[in-house]
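What follows is a set of structures to go through.
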Structure I
Amino acid sequence: MYLGEQKSEPLVSIITIAYNSATNIEATIKSVLAQTYPHIEYIVIDGGSTDGTADIIGSYANQIKYWVSEKDRGISHAFNKGLAKASGEIIGLLNASDIYMPDTITIAVNALQDADIAYGDLRYEKKGDFIFTQKGDHRLLKKEMSVNHPTVFIKSKWYKEYGCFDEQLRCAMDYDLLLRFYLKGAAFVNTNKQMAVMSLDGMSDANWLLGCRETLRIKNKYIPQAKLIHQLYFIKHTSAISISRLLNRLGMGSLLKYYRSRFAALRKSYDLPK
């Protein structure tokens, strides 16, 4: 799918990966097709779904540049298959069940005039209900996955020069990629605008501990001189998540929302060094 013919505007490739996502893939597709930016190619990689996902994707075939439904070797492999088909100067990745805000791609293209990677705020929902808005900060990448991946747009030259997704990772492949690019000197820009919505019902929520373990392994790989600090942070982080999940099970989610809002306010007022 190409929208618009203005050569002065860079082509943006959007890649969606899906597997058995019949309940939410259409909302994801529509959010891409509704973008106000005029020069997009859309690529959809389905992992051989058996629930009707492929039929839904196929119904939009005339608005999608490339799509396929076949078995793959996991999320990283699916992303890499999409990247191999992408020809845009800028690339965004949007999982099935996540959606873009209407002006997201326009915001990203404008932000990337003087940067390599753009990102913004992410709205979290669960079963359609608002939970909280997550701010991003690339300056914290050495500690944690501090950039909201559904809001990320990267100039394609970075994939070509420094590689794509590590297919040995099941959950934290986005952190591995962004930390690698960060340490290689990529210029990040925070738009400070809400750019996407993510559902907390997906794989990243269900496999949080595996994601934390992979994150620890990634930090030890790229910053081996700080292994002890990484281990201590891992203990602190996983303990905090465990307590949060326990409070949710006990029906104390409102308390969590309060502390999240307080933390967001404190973080916003704290002037981190660049």
Structure II
Amino acid sequence: MNINQFIKHVSSTGNFSIVDGIWYSESCSELSYPEDSYNGCFEIEENSFWFAHRNNCLVSVINKFSPDKLFLDIGGGNGFVTKAIENANIPAVLVEPGKSGVLNAKKRNLKNIFCGTLNNLNGLTGQIPSIGAFDVIEHVQDDNSFVKEIYNILSNEGTFFVSVPSFQFLWSDEDTEAGHFRRYSKKKIVQLLKKNNFEIVYSTYFFSFLTFPLFLIRTLPSKLGMRKKSKIQTQNEHNKSKGFIGTLMNSIWNWELGRIQNLKSIPFGTSCLIVAKKN
């Protein structure tokens, strides 16, 4: 299925109506994600080292395994990742249940935006060649059913790209406030995918440099009841560092990106990245 066939299919189901270039589902159920977080992320995404590095890593593996196929970015929020995929000349579609998210994606001039969930995309069994769920599965209470649903709509030998926050020991108040149900080890997310008949073709951690700082700045204060989050604090945590620290971090991000581009594993980090094939 290509992008034109996808749009034709969605328009023919009668489940969506188009308003100002956005396709809206008639029955839209939200994930476990705070509505005000869409705008909070939208304010920091463009200038965040974290979002920039994640985009670089995600686009590199998508280009490696699925460079020219229809790509559904499930639960893609404000479309920051979807836009990067689109800019890489990959036919991308944002599928996002949050209305604030799709409106922000429209501000980014994203071409293909659908306000809905997988449940709203009827009749696509075995037809989608590539799907991404980037920091989404941790928001889904029944992650097994979610992965099973992804498997069902992927075409034969279709590719599933996943990123999730890693290590339960890094749990903090931010996870609770973000609507997370869990964090994953690489072993745990791989087991979930294999359980649903996926073949793992690449897996790694990334954001290795952040493991200890995240524990020190977020996890430990949360455990001690001392974590006081503010909008300014969140922005400061995402700002690109300058001087020696900035140079060091850029070197580490370039090293990680090089490892990922060459499909080599990184032994630890605050996020996991998995590429899986439908058997």
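Read-outs: derived from the displayed coordinates by stated rules, not from any lab. Keep in mind that what you see is a predicted model, and the values were worked out from it rather than measured. Cβ atoms are built from the backbone, for glycine too; each structure is taken alone.
Numerical summary
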read-out: Test item: distance in nm of label points 7 Å out along Cα→Cβ at positions 45 and 133 calculated as 2.0, pick one of I, II; value: II
read-out: Structure with the greatest value (metric distance in nm of label points 7 Å out along Cα→Cβ at positions 21 and 213, set I, II); value: II
